[in-house]
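Next up: some structures, all given as structure tokens.
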Structure I
Amino acid sequence: MTEKTDVLIVGGGPTGLTLAVELARRGIDHRIVERAPEPALGSKGKGLQPRTLEIFDDLEVIGRVLASATVYPPLRVRIGPVPVYQGRMHKPATATDAVPYPMVMMHPQWRTEAVLRERLAELGGKVEHDAELTGFEQDARGVTARLGTGATLRAGYLVAADGGKSTVRKALGIGFTGQTREEERMVLGDVRVEGLGRDHIHVWVRPGKGMVVLYPMAGTDAFQLLAPIKAGVRPDLTLPGYQQLFAERSMLRGVRITELLWSSLYRVNIRLADRYRAGRVFLAGDAVHAHSPAGGQGLNTGVQDAYNLGWKLARVLGGAPQSLLDTYEEERRPLAARMLGLSTYLHDKKTYKRDEETYQLQLSYRGGSLAQGGGDRVPDGPLLLADGSRARMFDLLRGPHFTLLSPDPAPRVPNGPQVRAHAPAEPYGGARHTLIRPDGYVGISTDSSDELAGYLAMV
């Protein structure tokens, strides 16, 4: 018997989970499958950028994230046992009306995934573990997928968020252009450490032996260990191996790794998929872009992929033109290329310093087919409405709807999206009508009601 769903999501990491939450809150029938038998344990991507925090505000999980997240502590760098540098990766910043989440927050990936799974459960969804995609075919009307459980699914669309080794991307024959730096490998691990304070990111460099870094993981009693490994060396990924590596590079007495919670060997990949879509199959997250770890762009870019694609899939399933789905690659691929360039630059320069470029608040869809006099992120802030009431922008935007700032009621169009209209006391952005997309970017800013109605019909 073939089961049916509107959207099949392959991959239960941050990208797949964000998309599942997006679809669930819009009432779109979906399935999310993951080949692993249980949720992942590793800290992996640990930095949440300010723009990602805004997305999590919209998804109504920001309180749960901030309850256990912290700003990155200062770095303390030693050569052997001798301190040589102390400073911060990110400039301290306070919240403003426009930017309520101004700092990168440390939050281990396993916990980010747990928060999203909890939100998905509240919306009636769940991740199906131990359910590997074993094959699929597509036609003009949908995708037929086979799972390792023996089930066959018929879906309107398939979204692959199945990581850098994406089996879906490979099956489609989509190129993953770029490079794998085999000579640049890193041992990663979550460890418990005895005798070391948690108020710094600890970096040790020992000439001739290499570097080792310990990040105190927010909201836990664990550290994330990172250590570059020379080409040709086969690292020991057991507890004794981590203990020996740490002792050799830190030269510290009285500090000892006592437990290994998770381990991995990471190769630096810098790649971008040639396409984001093949018919009714879409790629998102690490399946379409692989970053160096510098700058913390990978997980965050994947979350934004899902945030962009989710509302568009929902609209097309609700009757909007199929051409709306073409804008996913149009908008996301250039930004992924830009962030790949940035993270590669930071990696090659071996600099710890970060600035607003990495925060993803400045990214824009300006110039695209869905940006008519708009395309920029809408900042938060107080808004005075024509009836004398006051509101905060993010409170108006929160949810799956379009938001219209206009003195006129929202135009009605066939199969039109849900539009919440508000009349500001003064024209917002200098135009009579400003329509804000569900993902918080200005879609159209115009003085023409006809242009506004035409845009709504397009989406």
Structure II
Amino acid sequence: MFKTIRNAWAVPDLRKKIVFTLIIVLVFRIGSVIPAPFLDMGALSSLMKGVDDSGSMLSYLNTLSGGAFSNATLFAMGVTPYINSSIIMQLLCVAIPPLERLSREGEVGRKKIGKITRYVTVILGLVQGTAYWYYLYKSGVTSYNEGFDFVYSAIIIVLVFTAGTALMMWLGEQINQFGIGNGISILLFAGIIARFPYTISLLGQYWSEGIKGASEMLVFVPLWVVLFLFVIWIITFMNDSERRIPIQYAKRVVGRKMYGGQSSFLPIKVALGGVMPIIFASSILSIPTTINLFWKPESQFWISFFNAFRTEGWLYMVLYFFFIIAFAYFYTTIQYNPIEMANNLKQNNGTIPGIRPGQPTVEFISRILSRITLIGALFLAVIALFPLIYTAATGMTGLSMGGTSVIIIVGVALETSKQMESQMMMRHYKGFLD
């Protein structure tokens, strides 16, 4: 990957794209440290001190925003509203026939869906910004909490959060148009990487504890580093793994020329859903702990109920495992249609050797998808649960580099590297293969 970046830097056009992308990332990081107005920063710091250990939606948002959420800055909402908007539109394109037809209209349809997605992003940003302001207000972080000043400060804070969401979406689109890689993914990547210094400092604290007397930390800290590198390797391996279904195209004569007759294959990636099943599962399971932040019950039943959904609890881990597998199948179902795939093969005179066209082909592809999805889902579940199990076993809490973060980092890095290689190939650059 580093060799690809070096070779891409030697191409003037790609160098401009890389520099432009880095400038946008710099703007994003500057916006991530500009605090919203009318907030008591001392009270905010005390409130957010344990957000990474809470296991709530807040810790999830804080990781994806690169720490901007815990500091209530301009980009506190991060790219989460856009991700949620994209997921909602994907589901609606399957459930609502007009949107499904629009998605099949090529570039024009995609532009219309993209426009709707942007509007939904702003609406979700407004809703999340309002909820965040209310949380800050109930926690005593906001200033000017009486009379007209209260209304004015509330509107300004909510609009700042919403404007930050819209600005981040615009920055991502600028990267798509003038930079390199997927814009939203790059900003997500930058936010997660920005948490690296915090993770390293926390590892340093645990190492210091080991030197002072907690000797088990002298084993747990190096073991965490080794396992972290191993997880990166296994994610890279699984990200490129695929099941290739052989395809044979029939010969046909058109005029004096003969077409077809060649063999090909239909690739199906093992990690079909990417990180989406983990995002779905973690979002659902973080609802109880998020509710607990706003409502402090006195009943022992509700206290036990909310404690059962903390990330270190066995119930959370069991549900997390099954939810990831369920959402992996769900996401694969809405993304891949075996009937449509079989029809496309039939229209192009393609067949799977040993399988008759029509319903047998549909059943064969469905069986392959089911098996591949199970393997990919188990892989995601193990990667997602591994940091939770390690934390519960060692007591090393607060490490923000969870399974979701590592999958996003590796996936974005590989995707951007492949895009650089394809752009160099289009420019007939010979050096990148040397």
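Every read-out reported here was derived from the displayed coordinates using simple, explicitly stated rules and does not represent laboratory data. Computed from a predicted model, the values in this text were never measured in an experiment. Cβ atoms are built from the backbone, for glycine too; each structure is taken alone.
Structures I, II were shown, and helix-only ellipticity at 222 nm (-39500 (n - 2.57) for each DSSP H run of 4 or more, over all residues; to 500) at -23500 was computed from II. Suppose mean projected area of the Cα convex hull in nm² works out to 27.3; of I, II, which structure was it derived from? Comparing all candidates, it corresponds to II.
Source structure of the calculated read-out (distance in nm of label points 7 Å out along Cα→Cβ at positions 277 and 341, 1.5) within I, II: II. Ranked by mean count of other Cβ atoms within 10 Å over residues 101-108, structures I, II are topped by I, which has the highest value. For the structures shown (I, II), relative contact order in percent (Cα under 8 Å, 6 or more apart) is largest in II.
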